[in-house]
Structure I
Amino acid sequence: MKQLLILVLAITTLTVAACAQKLDASKVPAAVKTAFAKQYPGVTAKWEKEKSNYEAGFKQNGTSISVLYDANGTMTESETDIKISDLPPTVLAYVKEHYKGKSIKEGAKITKADGTVNYEAEVNGKDVMFDADGKFLKEVKD
């Protein structure tokens, strides 16, 4: 019984640690903060840790944006909230067909460091991912 309790506690700890965690700016590596300040001068971000990466979340011109950096300060991707109506028509059609009766709660445009664009539609508590042309890629639980 004691071993079971220890196992449950260990799994719970790992699960919590794997999720994004709010992070004080003082704990963000200097290389990450420098890269962010160079890319977004004068912008103040709220920081989170996602696995081994650092996420800067902020608003710019009323739009929510998050940028993900590795520990060396290299940007890996940015995510910008967009209007649901700005998602590609193929995304809207896919959701209508495959998630009957469900609606898209939020939409986002994700730009990878290499310029690759993906779209995200939050549907029924899941992130449904699409490529730049609106072709379904995968579904990720929030």
Structure II
Amino acid sequence: MATEKGIVIRTDSSGAWVKTVKSNACEGCASKGSCQAMGGEDMEVKVINDIGATVGDRIVLSFRTAALLKATFLIYVFPILVLIAGAAIGQKYAPFFGFTPTGFSVVVGFSFFFTAVLVVKTSANRLVKKNEYRPKIIKILRT
């Protein structure tokens, strides 16, 4: 489980918004450009607020690394594997349809790839609603 410190900047009925400072771990992340950066080192993250943190509280938030790895696999690795499988299938079955293996491999491979992208988008919309894929406030720091 990874942890990060931050400050609660607003709350609502579905959670809290926390301002965190980008850490060194952000530099190695493939998704660092998709974070909601606030013009520098700060970023806002919507988190689960089960412990009742209020605006201005300094907090520690955590997120499950296993869930992060699953999401990363789904977004980055799954489409590539499906592309390769589609290309291999296209290569094998091209003679049955009277096409050249290379051209049919490309067409089937990219067809599989775009289908995988649609699957990822649909799955991502469902995963966003699951709490295991959202950071959670685990502690309020006392000053």
Structure III
Amino acid sequence: MNKPQYLVSACLAGIPCRYNGTPFPVEDIINLVESGDAIPFCPEQLGGLPTPRSQCEISDVSGEKKVLTIEGLDCTEQFVKGAKVSIELAEKTGIKKAVLKSRSPSCGYGEIYDGTFSGSKKEGNGITAELFIKHGIKVYTELTFIKDAD
């Protein structure tokens, strides 16, 4: 078994943990996990949110970044907790690279949904992706990751 080199969004590894209880399997990511090169994780579950759960997006509320459900409930605390637990996982394993689910309010990198639940997107990062970047972890999404390219 290899020493893991990546943390990967569990949904990309085929684990049904997305907000709607489905996976978003990506063959290259599944292969990384199966070969021992990656550890799957879900920051939203690590933050205490159930699966399935209400759809969430990041909104700007009076100049402050908040994660709200489609019903308007504030889940920011759970998203922040999940990001912190995810950083602890990275630190304990020594992993410095992550492949995260694009556009997610936790894992999105470079582009996320705009908080209107309309499908519109804006420039930005999810809560976990942002914390990973601040801690020097190289972030990819399933759209930008190419194994061995880095």
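Listed values, structure above:
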{"item": "Label whose coordinates, when volume of the Cα convex hull per residue in Å³ is calculated, return 126 (choices I, II, III)", "result": "II"}
{"item": "Relative contact order in percent (Cα under 8 Å, 6 or more apart) - structure with the largest value, from I, II, III", "result": "II"}
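Readers should treat all values here as calculations from the given coordinates under stated rules, not as data from a laboratory. Source: prediction; values computed, not measured.
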